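Novice: The structures come next, written out as structure tokens.
All of the numbers you see were taken from the coordinates with simple rules; none came from a lab. These figures come from a predicted structure and were not determined experimentally. Cβ atoms are built from the backbone, for glycine too; each structure is taken alone.
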Structure I
Amino acid sequence: MEGRVTSPIAVLELKSVVYRTTNIGEHEIEALVDYIPEINVDVPEIDMGKVINNAIEMVFKVRIKTPDILHISASLILGSDTFVTLDREFVEREKEIGNLRFRIRSV
């Protein structure tokens, strides 16, 4: 898949983090998520069973938390070669993740 994409897992995490860490209401959070296509980021449908199975196969290749390996798995299934993140743990594991033919870019 070309262009900028994110997975439904990232959308779930966005909603969860914003709800837990702010006083923003449900409608405003939904508006935030609805804005994602406006910044030219696609959220394609993805087979979550495939994401989980792929993550299970990767578990001994990358030593990271379960939600994070799901992010990587989904990104690989979507055909991404670069993972853009604010999460330091991904950056700390960049070499391991790179072994999956995947670049980490921290912003």
Structure II
Amino acid sequence: MVKGVSLTSSVVASVELRLLVRRSRVAGAPATAEEVLAAVDAIELTDELTRTAGRFEELRALDAIHLASAVSLASDIDGFVTYDPRLARVAARAGLSVLAPA
């Protein structure tokens, strides 16, 4: 991973990544995905988090969970990474610094 950078994501990212690599059928991808997931701190899904996610009515459920997870850490994170324009707009309105690395 990136030295000196800690990565955190909602626990649903583990499901999304595992499904993505299985569908890709790329040799070695599942093992690589597991290495990536081992380096990412997972935020568990709680009742409070699901209530927060339910406030983001213009987002799909999983995107709302990711955003709620980030919002729960807002004062402790440098930014929210997404390439999805709708999710980026809602994240910015929620007060997060939105990052879309090149």
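Novice: Hey, distance in nm of label points 7 Å out along Cα→Cβ at positions 11 and 43 derived from one of I, II reads 1.4; which structure?
Specialist: It must be structure II, since only it matches.
Novice: Computing distance in nm of label points 7 Å out along Cα→Cβ at positions 75 and 91 gives 2.2 for which of I, II?
Specialist: On the way: I: 1.4; II: 2.2.
Clearly, the read-out refers to II.
Novice: Starting from the value 18.6: which structure in I, II was mean count of other Cβ atoms within 10 Å over residues 59-66 calculated from?
Specialist: The correct label is II.
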